[in-house]
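Next up: the structures, one after another.
Derivation of every value follows stated rules applied to the coordinates shown; laboratory data play no part. Keep in mind that what you see is a predicted model, and the values were worked out from it rather than measured. Cβ atoms are built from the backbone, for glycine too; each structure is taken alone.
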Structure I
Amino acid sequence: MDLLSHWSLRERPFEATWDTPFFYVSPDHNEALNRLGFLVEEQTMNIGLLTGEIGCGKTLTRAVFSKKLSDRYVVVTQENSAFGFKDLLGHIVQTLDPDGKGQTKFQLYERFRRVLERLQRDQRHLVLIFDEAQEMAPRALSELKLLTNLNGGGQSQLTIILLGQPELRTMVAELPAIDQRISLRFHLGPLKLNEAANYIDHRLKVAGHPTGDLFSMEAIGRLFAASKGIPRELNRLAKLTLELAWMHNGRRVSEDAAELIIRDLSRHQNQLCAA
């Protein structure tokens, strides 16, 4: 019997690729969604900042947030922000104005300004999202102020959202021209133990299990401790533990299975460090 049949699943619940139906709305993630929603609905707040540790779900939160927005918002997402300002602006302009002419920095800025004017006539608001913003050079990050300057004269035409790892907060603090334009900040923390249990339960239900009750609480406790509540790491450990329990024809995922996976990964990590 294959893994899906064994566990009464339609699909694998803990794959590394992110898919919005599997998004678990913890209190922190719900707060992040609410704050981002408020940010863009106000349309006067310039820049929002969402940070979190690696694997805490910033990108998936961003995807869910973008999907929830109505068509009165135009969203452009820069998946990787490790480029100079001109390259970032060029990507935005090419997305919004693919048939336009002019590639100098000034020409790109003017094309961008005209796009904003067109969107405003159509009563639409632009949302620019820069993921992995901690990869921006300080100069590129600072130059984002050129875009927010177009919100002057009582006209709010765009909102910028910066997503990144905790060091982004330090970067921003060292750039007063950007720091002073940030009206909303939120930091995604790791899951708590009860949230980790709900996370695993949710993903199993989305994958087709009727109750989501496959992991013992002792197993969840071990996985939580080993993952430190980081969703991506919890996901990885749960996947491996579920597969191990299936290989041993288990009817539930036990603490022993979780312990075996955690010890095995730790042993290989120690061997790697010693090499």
Structure II
Amino acid sequence: MNIVLAGCENYSHFNLIKIAGIKHALFSYYHASPTSDSFKKIVNDSNEHDISMICDSGLFTLMFGSGSGGHYDLKFMIEYADKYISEAKKFGINKLTIVECDVHKIIGMDAVFELRKKFEDSGLNIMYVWHIEEGIDGLYKMAEKYDYIAISVPELRKLFKGKKDRYQDAVHDLLGKLKKQIPKLPKIHLLGNTVDETMRTKIAYSCDSTSWVSAGRFGRGFIFNGETVKSAGIRENIFIEYREKVSSLKEFKIIVESIHEKNPIYYLDHLTCAFAYKQYQDYLDKFYQWSN
């Protein structure tokens, strides 16, 4: 299982995960500025440090975030997808995968299938996302056809909310069915998920989350306790002690000094969380490395 840290649209965040040694990052096309100096630095560093990048279309953010209530029809989605694909080809990122457009909640699955033709013909590395509306047979077809697919964990989380059955069990059930049904599995991504229970598998290839930046948003950070990543308040002693331990590591000495010159709490907290996930990645590589 490869941990992908999301929220890397700006260089300040991307730089921290690079320093921590993370090799997989995700950014949103909606928030990215491909012509900016910040994005150019991300491109250069991702290539230099051999970091795999996933670009999400950002449509979900647009439709249910800042652009909530707008008029989004198939014509709009086609124009958005065309621009998205065209600009992705110009990013210059060596190890780039882009996620297909997430439009089914607004204009239905027929539109998803229509847009998939564009992504299939793009020549880019594409991650195709399975949605519950496609059913288990649809998941099997995707696994047989594509090299990289994703299961939308937030959809499962929403589906099972308030029920006695758990979405974590549903994730493992889907992975088990895929392994049994498909002779040669594609790479499987657990979209929007860094829940420990669902990360401990050799079937899924990767997962992602923005949880590592929650220290700045919600005042909660992450530590590695030897076997997993645990959440802790940034003012709790357990997090402070872990942050001090990370700060004292010789490989971080220069960057920690520069962080203190800028914003000692915000950036150091996020570097600490990124490093916690790097340590957990090392643990997963030892016991749950993807085996296809």
Structure III
Amino acid sequence: MEDITHQQRQAFKRIELIAQWEGRLNTHHLTESLGITRQSASKLINEYKAFCQDNLAYSNQQKCYEPTDTFSLRFSSGLLDDYIAINSDVVDAHLSEIPTQAGILRLGSGHSTPAASVVRPIIQAIKNRQRLDIGYASITSPDFEERIISPHTLIHDGHRWHTRAWCEKNNDFRDFVLTRIRDVFNREGPAEQGREQDTGWNTWVDFSIEPDPRLKPALRSIVALDYGMQPNADGTLQRHYRVRAALLIYWLQQLRVDRYRERPEAQQIILSPHSQRELELWLPR
């Protein structure tokens, strides 16, 4: 590949990820994230276009660059996780295995990566606070049906990608699995409900975990090390969490305390008894 600087390579990677997942690119994307001037951002875009002449086309109507039909990745992986990583501190991987030069192997999710054609309009709807008409299937409704949603956040639960959105069919905020969205048909105007109205999102709940009391004391001490538990006032080993109520079930699934197992060695940890009572309002029925 032609000789380019590290700064250019990082900027070109960002340009590709934004173009792929948002479907549009302007200098503001780079000035804000890279802390550079508009002139420097414009120069980087032009340099990228010189390397990848057929990837971006300027839209006079939208006043931005858009990916062409022949858009192809040259400087980035194209993973949704990498797009999320340039917008936050969260990095997860969807590859089955990710080796590193340090001899470390990290397992990723076995689930499918959602299509860019689905994620792109959802990201735009989140940014612009819009309603979307989508085709969606679920376990309870396996036939794809149209839903009008107003998405406000993308969520990765450790395994799959969701969007948190107001659902006009259910008249409530719900999580929609991105890989179960077959089509995004149209924008339906401004969102009528947003993050500010999402009670589950804006409510924080506290819970604690502790070693399964059926385990012998020595085994409980080992489990406590795994989870960074500390003894409370009565000596019980616990770790405390504070999470959004809307995301509670994902935390419990990650910790594997969403169901009770017969063997204590399989269970290892449980929700503290007081937590079970306090969380009941927010658990699925």
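State the single structure among I, II, III that was used to calculate distance in nm of label points 7 Å out along Cα→Cβ at positions 60 and 180, giving 4.5. Traced to structure III. Taking 28 as the value of relative contact order in percent (Cα under 8 Å, 6 or more apart) derived from one of the structures shown (I, II, III), identify that structure. Source structure for this number: I.
Match the computed value -0.81, -0.89, -1.04 of log10 I(q)/I(0) by the Debye sum over Cα atoms at q = 0.12, 0.13, 0.15 Å⁻¹ to one of the structures I, II, III, and report its label. Checking each candidate, the match is I.
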